[in-house]
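Read-outs: derived from the displayed coordinates by stated rules, not from any lab. Please read these numbers as outputs of a predicted model, since none were measured by experiment. Cβ atoms are built from the backbone, for glycine too; each structure is taken alone.
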Structure I
Amino acid sequence: MPTKRNLTAEARRELTVQAVIELSAGDDPATITTTDIAKHMQVTQGALFRHFASKDAIWEAVIDWIETRVMQRLETAAAQADGPLAALRAMFLAHADFIVVHPGVPRLLVGQLQHSRPTPARRRVHALLGTYQQRIERLLIQAREAGELREGLDIASAAVQFIGILQGLAIQALMVNDLQRVARQAPGAFEIFCHGIRPPDAARGKAET
């Protein structure tokens, strides 16, 4: 991934983020060094650190990039859906597609969560998961108000399960080195999720049609 001359500082930071994500698609993010990043970009480490104060700053920028892109994609998908439950499905599938397009992202997020020290990037990942869960909870509340959910549903637990299913799909796909598997299994996985949150009559009616 050679860089071009006369790029702005912002463009060079963007290229650095892209380099980390590309490297993470094939390597354990924990083993990626600034030397690896500079080599991938065909620049010197000195050039790399003209735009970042430290390696931690690079990783923090990467997590910020992921948060911005994934949330934009999810919000776009939700905005095109007809109703809160349909929006949840659209977001679920959009997230699955994002994982397929950016295979380095799940490796990066899992790696940061497993980090032994409280790095800025790890804190950003926790903040991202919190923001994501809150967004899912709001849609679940709207779905409940629209009569699309069963009575007594634990909204917080349902939101955690929503995210956990996607994480599980990603981890299983990484284990067999087949990220396309996430997109293939996502529709069925969401239907199973819905079976646990919809009213019994709705689930039975869907099965009979």
Structure II
Amino acid sequence: MKDHFLQKGRTNQKLRTRQALLAAAREILQTNGAFSLDEVAKRALVSRATVYRYFSDAETLQMEASLDIKTKSPEELLQGLDQAPATQRVLCIQQHLFDIARQNESAFRAYLGAVLKLSATQQEQGSKLRGSRRIPMLETALAPFRSSLTQEEYARLVHVLAVLSGIEAYISLKDVSKLSYKEATQTIQWGICTLVQAVLAKAE
């Protein structure tokens, strides 16, 4: 995955193109088709060169697409929580992401390893847009409270929550802190609640 490419100009358009490529890759996987960059390009109606600008090889794209299949949309996860507190909405996203990490731990570790290996060989290191699902999911969860925060507060809160909600936090708590899945979840959720409540209380 060439995330440094996403940082340069027309970020939203590039992110939409990246999502279209992932959608095409998911379609191939779900229909058991022959997986290749050429086939992804064909289904996404772009050139092979375009695919290569976003993903360095078919293996990395296939790994991310296979994990993307398992991720629910934020709208689906937050259904019925329109009036819920910010902490409950954010924890709903975090729990889903942690559950996926636990259920697909080997695949996530392989994917993360591939991403880190690629970033180590690039002159420009990884982008904050690497996790293309996490940020939009958290932004959706916090949308009802957006007007209560300054732009800087909102951005910082989303980025810190992204750190606390992903595979990196899960691996750190399991490998470094030696916590069980239950302990890791409780620890992360305590941190998230403390953070969100403090930020919103300060805003009020």
Item to check | Comparison of I, II by distance in nm of label points 7 Å out along Cα→Cβ at positions 22 and 62 - largest value held by | outcome: II
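A value of 20 was computed for relative contact order in percent (Cα under 8 Å, 6 or more apart); which of I, II is the source structure? Numbers along the way, then the final one.
Details: I: 20; II: 24.
Derived from I, not from the others.
The value -21000 for helix-only ellipticity at 222 nm (-39500 (n - 2.57) for each DSSP H run of 4 or more, over all residues; to 500) was derived from one model only; which of I, II is it?
On the way: I: -24500; II: -21000.
So the calculation was done on II.
Of the structures I, II, report the one carrying the highest value of distance in nm of label points 7 Å out along Cα→Cβ at positions 46 and 182.
Working: I: 3.9; II: 4.5.
With respect to distance in nm of label points 7 Å out along Cα→Cβ at positions 46 and 182, the highest-scoring structure among I, II is II.
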Item to check | If mean count of other Cβ atoms within 10 Å over residues 134-141 is computed and equals 20.8, the structure in I, II | outcome: II
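Matching task: 37, 16, 15 is the computed value of semi-axes √(5λ) of the Cα gyration tensor in Å. Pick the structure from I, II. Don't skip to the end; give the middle numbers.
Details: I: 37, 16, 15; II: 30, 19, 17.
Of the structures listed, the value fits I.
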Item to check | Which of I, II yields 17.5 [mean count of other Cβ atoms within 10 Å over residues 14-21, calculated] | outcome: II
